[in-house]
Every structure is written in structure tokens, then in C-alpha cells.
Structure I
């Protein structure tokens, strides 16, 4: 028996496929976060930092659908993983009314080298000061154009953070001034597109969010929606001169994702 696909049959098949993909992107993938594990190798990594594990959470967007559920999941994962350092790269909330919930949601978290954050554009819109105060209640330090010196076993690490590129007043020079030239420097920046300037300031590793990975990533086409200051680096790992950049897809945002699941991230630093 021979089957023939007429134009009507082909159109019907594609219409059904598109409908299924739309339902999946709207109701399934946004609520299925994954734990990404990456190993980043640095030729000049101080021997004392070899094996350092960094947990990154970003773009929780409390107030958008699935924001609370995905955040609770991420907190459970980080409690189980016990990273040495935990960082938050902005957009903690999407609605002002959700700010008071931050401390309670994040209270189980801890890391022996501390927990640090920077603001994102949504935090500024909804109240960056109130977000910062909530984070302080659970020992999360906001680095606003400044740096923190951290000692780990026989190694030392400088953590710098800048204000949001879109609606804040970022000052990269102020954030890194005084850091010894040979020191290993980690930069927290909500929007990734500052990376070329970061590399000029001898930052070793920049961690960012903001893009949500493009939300919908079509094979052979790429991300469909990228925000201002997130156009050059959509998601994942990049090398810019001697600097490395990792852009997380984040946990929340508008409830529409395809080939771009929400993520929490564990990064392991290695020498080599």
C-alpha cells in the first residue's frame, strides 16, 4: 500500500506539530528546570582555587508564573550541592509585592565562602533597595560597584559586582580598583554584554543572566527574543580574550520556553 501526502495533509501535520510545540513551550518546559554542571579551566588559576565550586542562581522573577516553584526547586538543589560560593546575578523579582518573600524562600541557603548578588533591571524597577534589604536578612551581600576579598584554603579570590547596565549606574572601574593584577577576579554582572570591557579590566570570569537564553531557541535559527544588553551573548560559555563568560538561562521569566529550559548552575574551577 502506498501513502500519499497531499498539500492538505502536510499543512494539517505542521499545524498539529506547531500546536503541540506551543503547548509544550507554554505549559511544560517553563516548569521543568535543570541543574547545569560546567567545569571551567583556567591556565593561571591559583593552585589554591583548584576545585572551587560556584553555585549560580539568576532571574528568579518572583511574580511571573512558575517563579516561586522553580526557585524552591533551585534552593533544594543548592542545599544538596553545597557549593563553596553562591552568587545571584539579578532580577530576583518581577513584582514589587513579592519582595517580602525573598528572605523566606532563600533562608535555607548557605555557602562557606559567602553569598553575593548584584541587581538586575527588574529589581531596579520594583525596588532595588528593598530587594537588597531582604537579601541582607539571609546574609546575601549585594556588591554594587564594589568588590570583596575572599580566602579559600591556600588561595584567594576577588569577587566584584556592578550595577545593572540597562537602568542602573554600573561602574566597572570602581568595582575592580585595588584588585592586584595577578589575582583571580570573578565579576557578577546581570547583563552579559559588558564582557568585552570586563576583559579589558583583566577579569578572569564573568557570570551573568538577563537573557533567559532567548526563551525560544529554534534549531538553525537561534534565540528568538533577546533583551537589550543581552544581544551578543545569549547563553552558555564564551571566551573573550583571556576572560571566560558564563550566561545562565535563569529560572523564571515569561512562561514561554522552547529548547531553553530554566536552569540552576554549578561551576567548578580547574587549573589547566
Structure II
């Protein structure tokens, strides 16, 4: 792998929590860091904060709302126009659903269940759109969770018996299933794709909002994330799910090829007008 000072790193959801910590870490190592967020003013402030803290001026901010597939497509096009390659793509953007969330089912701008749309559909579209920037040696890291639940293909949009944490857990399993499929697809291109549960209930705004308590620090999650994304020890590793710094096993459905085929087919049908 190239030296980090020679790498371009793109991190989604980089204005808070783990994403922000990762952006600052990579900037401190001299990488060209590209931050994504959904609030332009906040994004610019975070960019300036990281620049002041690290002295790194090779930073850019891209704004896009992952609850809108049009917005995901638009920000992807802006990145394609603005960059010539990406060495490390960290798909960290996401929204939660937990005990404090209540039973409200949100919908995205496109009419999909909101957590499913942001945590899964947007990630797939974003990664697919940016494929031309990913070259041999590039790494993709999808931030997932050990909170996983089997997908009901008869109710993919979770319209019956809605539960926010169930929606979150299904979205994260779907992201892991996408990870495994994409790893197989890109193996011959020398691009690695892995998923990670960085740490359990890190002290972030999302965790505090949906769970009201934390069990681990952002620093713990950051250590695991950058190890997978940038360490020589994980070079060439692909198609794996990590729990912290350890290779682990996802829920069984992630290894069910027929389930992955169904998910891929339904996802491609949804995204066909955007890719």
C-alpha cells in the first residue's frame, strides 16, 4: 500500500463522531482527505477545524443528503468531477434506531423506509457510482454493526410491525451482504472490500440520541477502523466482517447466496434509474 501521505481518503458522515475522528486522523498522517456530510455550514466548520488542528490543507468537503437518491447521485458526480482516484473509501454515513427513538417510521424523499434508504440503498449507490475512481490497491470499508437482523424479502421496506432497531439491524446486515458480493466482484481488480463493527455503542451523538448511553469510546472505534482501512496487516484482506480488530462472523443470512442474490436483484431494480 502507498504511504498515507500519498493517499486520497474519502469518508462519508465525516462531520460527527467516528467519521470526524477518522478524517482528523488521516489528515494528521498527511493524506488528502475528502469529507462528506449533509450540512454544508457544519461541513465547512469541521473542515477548518481539522485544517487548524493538523496543518493539512489538502482537504475538501462534499455535501449530499443520503436520504435522497438524487442527492447521492449528484454528490457522486461532483466527486467524479473533482477527483481522479480514491485510495480509501470509508462508508460511514448512517442513521440509527434504538429504544429512545420511539416507534415512528420515517420515510426517505424517495418513499423508502428512512433507515434502510440511508444506511443501505445510499451506500450501494454511492459506492457503485464512484467505482471509476477505485484502482488496484484501493480499499473500501463499510461501517456496519454487530446489531444485525434477517431481511424479510416480503417486507423489504418494513411497512408492517415497524421497529426502529429492527430497521437499523436489517440495514446493517444488508450492507454486510453487499460487502461480500462486492468483494467477490472486485477481487480480480485488486480492490478490497470489508465491513466492520468498530466498537459497541460508541460515545457519539447518534448513540446518545437513540440509546441514551455509551459502552465504548470513539477512540476505540477509530483504532479498529484505521487498522482495517490503512494497516499493512490487513492489506489484501477482502470479503470479511470485523468486530473491532478481529475477524468475525456476521449473521448467517449474510452467507446465504440465494438471499444475497435476491437482495442484489431487488436493489438493482430500485437503483436502475441512478446507476
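A few comments on the model shown:
- Origin of the value 20.8, where mean count of other Cβ atoms within 10 Å over residues 60-67 was derived from one of I, II: II
- For Cα Rg over 2.2 N^0.38 Å, for residues 28-115 alone computed as 1.21, the structure of I, II it came from: I
- Value -7500, calculated as helix-only ellipticity at 222 nm (-39500 (n - 2.57) for each DSSP H run of 4 or more, over all residues; to 500), assigned to which of I, II: I
- Computing FRET efficiency 1/(1 + (r/R0)^6) of positions 52 and 252 (r between Cβ atoms, R0 = 35 Å, to 0.05) across structures I, II gives 0.85 for structure I.
- For 17.2, 51 (Rg and Dmax of the Cα atoms in Å, calculated) the corresponding structure among I, II: II
- Structure (I, II) behind the derived value 18 of relative contact order in percent (Cα under 8 Å, 6 or more apart): II
Since every read-out is calculated from the coordinates, none of them should be taken as a lab result. Note that the coordinates shown come from a computational prediction; the quantities given were computed from them, not determined experimentally. Cβ atoms are built from the backbone, for glycine too; each structure is taken alone.
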